[in-house]
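These notes open a run of structures that come right after.
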Structure I
């Protein structure tokens, strides 16, 4: 399954977020709410986004002891978002506990949110990983290890760079999601991202979904840019 491009709502407040989204009244969106926005606005923002019919990826990257993550996920399930995530570095037991909490918190008859795990952040280089995380392997080896661990834990997919998506598919399954941030149009600044690709390249090399932030949110014409990215993403 190929998902519509996910817009990263990296704004500091509910008001600025809703003001931005006024430009998309004609579109049913898939949006990402990250830590910056959720910690400022909380569940009230999620309710507002749902009123407009938008799908929501709640990107909080939980990483704690299994019991804490399990109870946190049970609470997040009540928000009835479409996708949530954890850090794969938390390990097998933590990921299994996250899934258990999510299933326990999902209302009877409802579909539980998709659960995916972060492998290595797209802002992380191989040199940084080896020096600061003391992982004496290549970046792709680390990402594949986390992806296979996530698959084994029963989760729905991973967050990774599009550059790693095809290898992850080969080592897991076609249905295992590869959600890829670090997407830029040609000529856009990469900012703090390191492993970046264009929308059409991401589709070609195995992404299931792309997450696009500043290329859209900092554009002078956000709706026009979103539609351009959507067209590029859907091209085979």
Structure II
């Protein structure tokens, strides 16, 4: 977003509290996410292209955990027909407020912005569902139920796009890719203090899992097939077919 500020939330040493998507984070989120997730811009662009391929006329597209609307806007930019709606959901009032304030009036009739817990959202007539770095913030014990609900509300031939920070069962590989990721963040201008404090803030909030765990949960939810279409270090995006 044009008014996004530089992320310096963790630039000064201070007691670290659990990470929350509040006004302070929303104000710098665009800078934060682009400097913190390798390949984020590519993922956002490709989500739009995938949505164009699988969004069927008369269907609904869901962006679950939409934050400031990066994936939503990419999809509305790429989908070639006009016979669809987008439901963009986030439980952060700060995110939804900023998304709504920046939304192009021409898109307002196409996009329903909803501030709610994903557990309270009904999924119906869905051709595309996006969980772009969202599931990782949901308690592990609630993740399977959400995927089952998504599957139940999707039309045959629809797709789920799931992007996540991941971990690796092989400890040396996991350590290597975490180290490479931290080097990436340093190259983006974050100090070691910022990296350390952000990691501490996320420790009890963002719980990563292996790709194998994600794929098995998706299979158990009823999806026909699933595989990774993007990965850089310990970040990956999967596509699952209804």
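Every read-out reported here was derived from the displayed coordinates using simple, explicitly stated rules and does not represent laboratory data. All values reported here derive from a predicted model rather than from experimental measurement. Cβ atoms are built from the backbone, for glycine too; each structure is taken alone.
Each of I, II could give relative contact order in percent (Cα under 8 Å, 6 or more apart), but the derived value 18 comes from I. Each of structures I, II was scored by distance in nm of label points 7 Å out along Cα→Cβ at positions 25 and 113; the highest score is held by I. Tell me which of I, II gives 51, 42, 29 when you compute Cα extents along the principal axes in Å. Among I, II, the structure yielding 51, 42, 29 for Cα extents along the principal axes in Å is II.
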